[in-house]
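Below are structures written as structure tokens.
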Structure 1
Amino acid sequence: MVVLVGKMDFCSIYRKYPLIQSYTAHATMTTAPTSLPTGHYLQFASDNTSGICPEAMQAFAAANTGFAASYGNDDATRLACDRIREVFEADAEVFFVFNGTAANSIALASLCQSYQAVICSDTAHVETDECGAPEFFSNGSKLLSAPHRHGKLTSAGVLEVITRRTDVHYPRPKVVTLTQSTEMGSVYQKGEISGISRIAQEHGLKVHMDGARFANAVAALKVAPADITWRAGVDVLCFGGTKMGLPIGEAIVFFDRKLGEEFSYRCKQAGQLASKMRYLSAPWLAMLTDGTWLRHASHANAMAHRLSEKIAGIAGAELLLPTEVNGVFVNLPEPVIARLKALGWTFYTFIGGGARFMCSWATTEEAVDHLAGDLERVLAG
């Protein structure tokens, strides 16, 4: 059924605004700006410091016409859900929520009882940066850390945690959560995901994927999204939109529809059921049209590789980790970090054991070269 919005339904709006259908006709909208104000391009703290990409912004504006059904019963949401199913080649159940912490927390809560546990790495966002939300929304499910390499769990490490104890005095592992790409900038290969999923399935565990930077992983691996999700044994994906260039919102994708049968109630209870859902969903439709999401992710990855290559040639700077996606991790002396920050550069130093520089869809070559130049001058004294 088409929901009327004033004198025009959303399908008409969809046809009216070419960028929502195919942004390739507007070449000027597909690349990062060639120059940005100083206060903008000094932002390497995170890929969520960038603005909204043009395609998402135009879709957001297009949705802002007339009236539409609320709580996800609108055409924009229906079309966006269908597009996600097409992208993943799966008849999945899809829900849109406001942010990644909520997505992870209520998705995990739907898979766990309070006496059960979630296996994760000790660098996982659910462990270090969600203020106990996974435990809160699950009424107490415990997070159990497993060994990892550069943020990636291993089959052997997961098995060790699963079989560590089976008595009633210890929380029962029920979910394994993987971050793709990881908080340390590494990427799970398909075989690694399949191996962990196989161990999980053999012991009755579900597999959850935190995909805050899933787009960057897909762009780096050059694989079909299905190949590193449900085909590899993933049950639920929290598909990140904010860091990808959307104004707000993540998509929770249940590849097994049965797991999402009553999930809308969790969304409502957690304050994550948007009344004007079209503003969350319409930008997704634009982002997932004609590969926009992968184009932007590829650009972010390319800017990180550019920065990594420049830093590798600077005396006194040491790359801590391989650059696989859009993050660059560097070992720098504390005085150098202080001087860079005094120059206005913003970046985190509590993730990965060094300075982390994140690139986004909007990062420019000019900004990368400026940062590398300042770093070289500071290190030279």
Structure 2
Amino acid sequence: MRTVDEPTYKRFITGELRRFDDRNTAFSRGAVTGDKYTRMHDQSIANLVKAVPGKTILDHATWVAGRTGDYIIRRAALGREHQPYYNTTHRLKDPNPVAMSRIVKEKAAWIGADRVGIARLNPLWIYTHWGMQNVMYSGAAQAGDPIEIPPEYETVIVMIHRMDYDIIRRSPAVEEETDIGYSKAAWCSASLATFITELGYKAIPACNELGISIAMAVDAGLGEMGRNGQLITRDYGASVRISKVFTDLPLAPDRPVDLGVQRFCEQCALCAKYCPSRAIPAGERTDRPDSEHTSPGLRKWPVRAMQCLDWWVKNGTHCSVCIRVCPWTKPSNLLHRLVRPFAERNIAVPLLIKIDQLLGYGRQKKNLSFRQDPAVELKSERL
């Protein structure tokens, strides 16, 4: 891994980049058009009635339980300016940005973040308006309300939260790591915002709210965006969730990184091959948006997000197959630590991908039975 002066996406900019409207994300459109989330959960109930392997009543309950912290914390604290609980009269005097950055990262790790990066906030990554899905979760605004982050919030702290590789391998069956990941993200962003406001500075905690988290994470040196539209990190691949805190606390930004992901993804395309919804393009990058869910000005692989969401409805749960099959998503053992430098330097990528497939990485787990006493009956009955 090497640090670079500019994020790797800059080499693919072809025109003017404009702020994106959160109302046009597939998540927000799905909440408005076709009531896709209700239909997905209805299908989840149908699956548990039939005791579909990997989608039983225990799987369903675990999935929803994992999201509890996210539901509660987002509704109470995210997407809005955080207020101090006790210290409303004093401020940390003249903090050294470099030293303060080390302290913030230490506190974020203590709170539970797996990796932390800091970037100067790029206003282009802030959504223009609130979309329905984030309004449903946070309740911090109304759908269609404009979003403006005050100019004093010059910095964004970005945290990533690792998801368990073994559980991700269950997908497209129920995998609860995405949901507990969002709960961890909500907890960490709200808690770090509390730390900052008790120092006498301003903070706005968020998960998916307010802006494009992946772009901010790339700016903060936490990884690169892959073909699957996910953040690809060095240590955890695509198996992460993201949270962020906007602040006026003086901090020193991190440098972006080049992991070799852009050239690797050009040669790989396993996520496109195995995507159940065929939502990920297998061909070349393009800067021409194919729907309102993508924007022009950047050559990328535009994921057909509504197609992906339609698959979630049919599946009865969200899908992480593109994360599961990504060669970067691996447990950190000796073999993978030895191979990683070759991937980062794009040495023998076709061979690395072939070995990945031969060794069975990325395959769905064969045993989808719930991890509990096998004597527990998994059938359901009507209340």
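Rule-based calculations on the coordinates, nothing more; no lab input. This structure is a prediction, so every number in the text was calculated from the model and none was measured. Cβ atoms are built from the backbone, for glycine too; each structure is taken alone.
Couple of notes before you dig in:
- For Cα extents along the principal axes in Å, for residues 66-177 alone computed as 51, 35, 31, the structure of 1, 2 it came from: 2
- Entry that produces 1.00 once FRET efficiency 1/(1 + (r/R0)^6) of positions 186 and 330 (r between Cβ atoms, R0 = 30 Å, to 0.05) is calculated, selected from 1, 2: 1
- Taking mean projected area of the Cα convex hull in nm² as the criterion, the top-ranked structure out of 1, 2 is 2, with the highest value.
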